[in-house]
Structure formats: C-alpha cells, structure tokens
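Take a look at the structures below.
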Structure 1
C-alpha cells in the first residue's frame, strides 16, 4: 500500500481524509500519464460523489484529459465501459461497503482492471508535483453507458427467470435501478429493499453487511432467493428461501461445482484468500477442484487468476470474479449466474451447498492507530500463546484493514467454543494495548 492508495483505491471520510484536492491531483496525475487521455468516471449515490467527481474532472481536464461522466453506476459498469469506450482509464467514486460519510476513488486501466501497486505508486509520485495545465480537455456526459452495461448483464445467461421471485437489497447504492431493471427484463418477479437511491442512507442497516434486512424481505415476500449488494455492487451475499445466509465462500463453492460441470472452470482451479474457510478447500478437493490462496483484497485475487488463466475467484466478503464475463467483482452478474444455477437445477442454494465449514469467528476492532497495535509485542505473544493451544490445523489471522481504521481478527479451528473464546481474547488484548 502507498501513502494514498490502500487495498482498494483511495478511501477516507469525504472532504476530510479524501479531500477535493486529492481528487483533483488524481485527475491531473492520470492526465499527465497519457497525452489527451480519455477517462470514464462514475459514482455511487453518496452525497459527496458529485463534488469529488467535479474535482477529479477539473484536475484531469487541466492536464488535457477528456472526461466522460456516466453518472450513478456500479463499479463493474465503469470497468466494462472503459473497454467499450476505448478509454485509457476508468474511475469509480465510491467507498464500497463503508458508511455514507466515506468515499473513495477506484482506478481502472484501459483493460478494465484495477491498477496494480506499481502503477499506483507511479501516480503517487506525480501527486507531489504542481498541477500541470498544458491544454484544456473536454467534459461530456454519457446516457448510453448504463444501457450498454444492462445489455451486457442480460446477455450473460441464455435462460429466462419466469416463475422465479427474486428479492434484492440494493443498499441504497449504485445498483438501486440497474439490478431491478435487469432481473425484470429476464422475466423474474422482483421485490426490493434498500432501493431508494438515497445516498445519505447508503449501507445504513441494509446491503451485504446487514443481511438481516434482506432476510426480513425474504420472510414477508416468499421470494425463492435473495441477493444483497454493497454500495457499489461489486459484492454479493445471498439468502435462500430457508433464510440461510450464503457468504462469498459458499457462493464460490456452488459456482465452482457448476462451472466444472459445464466444462467452464479453467484449469480446475479456484482462487480464494487467506480468509477463505478451510472447509471450502476440503470440499473443493473432494470434487477434484484445486484452490489457491492469496492475500486479502480482490486485486490480489484477480492478479492470481490472470497469472494462472482461471475463470473463478473471490473473497468471503462477497467479491466474486467470473473472468469470462467481467474484469472485476460484479454482484449483479453473480446474482444472475446463481439464479441460472437455481433455475437449471431446480434446487435452492441450501440444496446446492454440501460443504462442511470449520468454525470461524471474526471480530473487528476500531482504532485510530492500527499499526501501533498490530506491531505490539504483547499482541504477538498472545497470538503465539493461542496458536500453541490450538490444533495444527487451526488458523489465526490478525490484519489491519486497508480501507477503514479497523483491525480484523479471525480464528478458525475445530471447536466453535474455542474459536469464540480466542477471538474475544484477542479483541480484549487490543483494547488493553490501545488504552495504554
């Protein structure tokens, strides 16, 4: 990670940590990287999206870049339009799953893929230079971009979803119009929640981090399946008709088996992360499917997929990449493919999932000083002590979030009681360190 860029672009509280000056510098830096650059920019529903989009566009146009604003769209929509418009860069103004006061800037190259760490570092070097203003670029607005993306989604399946009732939680974010429209065009009866498009309520008690909201809708609507997205719809969590929750791990397993059966799982291998439940690995092995782990972060998953020419990868959080259809995680696309599996098999998600998960407990500690706690010797000793008490197969992960002022804790072992006990102990130690 760099000074500005984290694990998923630049992110922070809008107009404070992520200032209009930073947005302007990013625009100017991209404009300097390529003469007369063409840049596609989109945003989610956050109130700060407009001012950050404007600041970015000013910086870019001062450097001679031409900016195409595609309005309120999902992150995967921007990734697709970079390629469709033959643009040099794409920028999504979104803080993904973060609360409304946050915002972010995600940058894509001409191939529709997020910039790698080397490319991000090169941009940051330009940040420290004065703004360059060689020749003014132009600004335009495209109404066609979202239509191109919607048509793309409709074409990822050959099935219609007639007689299916599908519930969608759009997190009051970027998918609030797109998801409903696409599923209805595919023939489904659609019920929604979190679909107001009110950016002041994006991710607030709804979406992929608040799955209870979708469960309530499932219970009252009698839908066959439900899908919850985050603010920019690059994540997905599902709920079946028994109200069982399916995170990214479970969905990847279902997709892997389906793709293998279709002969579409390249090299019989899936990419997960260090957080992926070990039970998924074992179940995939039984189905003669390999799994490769990467660091946490969808860009690391995508990099591994590209290096090994793979078609499926993702994270427990719900970032799922289907590389035959998209260059980045796409919650709505994944929902369509899962609906395809349900329609084709005649089974619900619970019937399609037969893996046995290991007990895994996750905790989050919010702090303004992540590095001091992560590097504390007392924490290191506690982790070592706990590891010695657990079976060799147990796993402990403690990491600083790359997008928020938080530390993530994960304990996975054969005993649920032990997983809960030791996750809580690590949380307690962090509080002790933070208060001294």
Structure 2
C-alpha cells in the first residue's frame, strides 16, 4: 500500500486513504486494486478543467447533407452501387460488430444487464439474442463468419458474461465473441478532490459512450480486429432491437465516400421531440443537443415544409478501424470531456454518508465526427429501424417496441395474428421470407416464424 499512498498523496488526493485502518484485510486488498487503476494524471487534468470551466460562444448551426431514405433519379444508381459495395465488404469479412451494452435494466424495473431484458413479443428472446440473430443472419446472407465485440461495464460485466455462457453465446462460437469492459473514472467534488462512495470505495462512474473507443484499444479489441482483417466497425446500442447492423447500403456509402465515421438518422417525430440532431456547428459535423436549439431553429422548416433540423441521432455508426486507432494513439482518447454535475450519495470529510454536489466526466462518441475529413449521414425509416427500449411505460417502452416488432413481422410474413414474431435469422423482406422456407410455431402467446430448411 505504500506505493499507492505515496502516489495519491503526491497528487493531492491522499484523503481517499483516511479510512484505511478501519478496513478489513479483504477490503484493503479490493481498495488497493481499485486505486491502482486510477489514472491520476487524467484526474488532475479533469480537476484543472473545473477551475477554468467557462461558457463558450454559441456556434453557428446548420443542417447536414443527408442521403435520403427514399431516392429517385440519379440517387437510385448511387444507392445500388453503394449497396453492392457494402455487400462485398461484408462477404469479405471486413466488417466487425460492436455492441454497447454497459447499462442496467433498472429503469425498466429489471435487475440485471439491460441486454438480458426479454423483449420478444411471443418468445422470451432477450435484447442480446435479437442482436445476435441479426448478426448471424448477416453472416448467412453474405457468406462470412461474423465477429461480435460487446462492451460491458463494471456494474454488469460479470452478469453479462454469465448470461452469454448460460445461453451458449446465442449460437456464436465463443471464440468469435469478444467481451470487454468500459473504463471508469473517479467523480470529483467542486475542488477537484476524488469522492468516496464508502470508506474503502471510490465513487466511480462510466466515462461515457465515447469511452467505447478507448476501451476497444485498451482491451485489445482493435488488435483482434486487425488480426482478423476487419477494417470497418458497425457500432450500435443494446436498447434498439430493430437496428440493421449489417446494412450494405450504409456500409457501402461510407466506404465509397472514404469516410472515417458515418451515422444513421431518423426524421424527428415533431419539433418537440427531445432528441439530439446531427448538424454542422461552425461548419463542423457533430450532434446538436435539443437544448442547444433555439425555439426558432427547432421549428424552422425548409422550402418543402420539413423540419430543417430533422436528422435525429440514433447512435448507429460505421467507423473505420484505423480512425479509432488514431483517436486512441498512445492510450489517450482524443475526444473532449463533458462535465456532468450531479448530486452524489457519498462520504463527507468526516466519513458520514451525505448527498452533495459532485462532478462526473463523460466523452460522447458523436464528438468523433468533428475529427473526420469525410462522413456520410444516412436517413432510415424510424418504423423500420428504430424502436428503443428506454422507458418503463409510454413512448420508447417495452410495449411500443414489442408492437413494432409484431407489426414488422406481420408486414413481412403477411400473418394477421394478434401477436407475431419473426426470427431475424429468417428474413428482412417479404421476398426473402418466401425464399427461406419459413416454419411457423404456434404457441398460446402467438406465432413465431423461424428458418426452415433451404
């Protein structure tokens, strides 16, 4: 412990060891291991950031160039050429799949990793299983062996690994699934001092979804991708089972544009929808937070009457592997840090449980868009590709997601049952459905269509 005491005292953070003598042997060992993982130089830099934090000038905002969901004229040829290129990259095994799954299901009243939440309208298929099936379907459709990279968090890593094990990795060879953990950062008080959650525990928080990029580097996932010839990363989040992670059009548009990072968007439901939109900030591509749009800009329309700022961010990206390598060169993540001020349940200076103001630090993956020299923004239809499970009730809830899964299954299969579920490994279109010799399993809860024999 002398090494850690010297290190933390030299950094002006020696107070974290004030309760060391009160800890048991096992608690001391766990706390020392936690201290060893703290980057005190980064902690110092973040603390200094608090001291100079100031309001920045508001940037000039403009909508981005978007490849539309529905095309005509010359765009049809461009679409077809891009889809063919994307299919080539998939067939060659040049695309890896990165799932961000560090969240818990607590907002849904579920005790466990959010990816373990059961969302199948008829079956008990979990979010993890939906994503696995979509990736496997791509492997079958394009003739390649997919590799799946799944980012967990300190809160759910052990439970996620156990869930994958008990479910046989959802049909994947375990060697093709790379589980890795998101980094955590200490929370600070207003003076830049590390906050304790308990006498032998630092108050740690995830470093934001931008931390996915740093974790890909530190975990060895980027090296694994390079070893397997993967050049492009399909990035997606666990809460959206409608996502099409192996979209040839998206991958092809991105590749033909020599883009470093590209994004899918959906049209906002209306001006009041509280979602970030992609746009230009002083001419640089990024995500414009809902709160950063004035009321006038929020309701502004183009000559056709559509919302001007309408490119709703759905956190679905294609990212070039060497771009991520550049952003994480030397082990540091080249993205800006954002300050999140929160009330923290922690220890006071005299060791008593209190709730007081504190600061967490996050990076956002969409900030990497500002580092690109080329980027594609592709509009997709919300009803086809975006129905996240975020809230326990109301919009973006399990009920709305299940309804969307049922609607899509009925549209593809032509079934009129009240509850229909379509295994993603079967089909994405009616034409594919009829070619795949579907089998219908009728259950008390509804009908499930799954692959039959070719």
By the measure distance in nm of label points 7 Å out along Cα→Cβ at positions 39 and 399, tell me the structure among 1, 2 with the highest figure. 2
Quick check on the output: 64, 60, 41 is Cα extents along the principal axes in Å, derived from one of 1, 2. Which one produced it? 1
I have 16.4 for mean count of other Cβ atoms within 10 Å over residues 303-310, calculated from one of the structures 1, 2. Which structure is it? 1
If distance in nm of label points 7 Å out along Cα→Cβ at positions 79 and 231 is calculated from each of 1, 2, which structure is the one that comes out at 2.5? 2
If helix-only ellipticity at 222 nm (-39500 (n - 2.57) for each DSSP H run of 4 or more, over all residues; to 500) is calculated for 1, 2, the one returning -12000 is structure 1
Suppose relative contact order in percent (Cα under 8 Å, 6 or more apart) works out to 20; of 1, 2, which structure was it derived from? 2
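Since every read-out is calculated from the coordinates, none of them should be taken as a lab result. Quantities reported herein were computed from a predicted structural model and do not represent experimental measurements. Cβ atoms are built from the backbone, for glycine too; each structure is taken alone.
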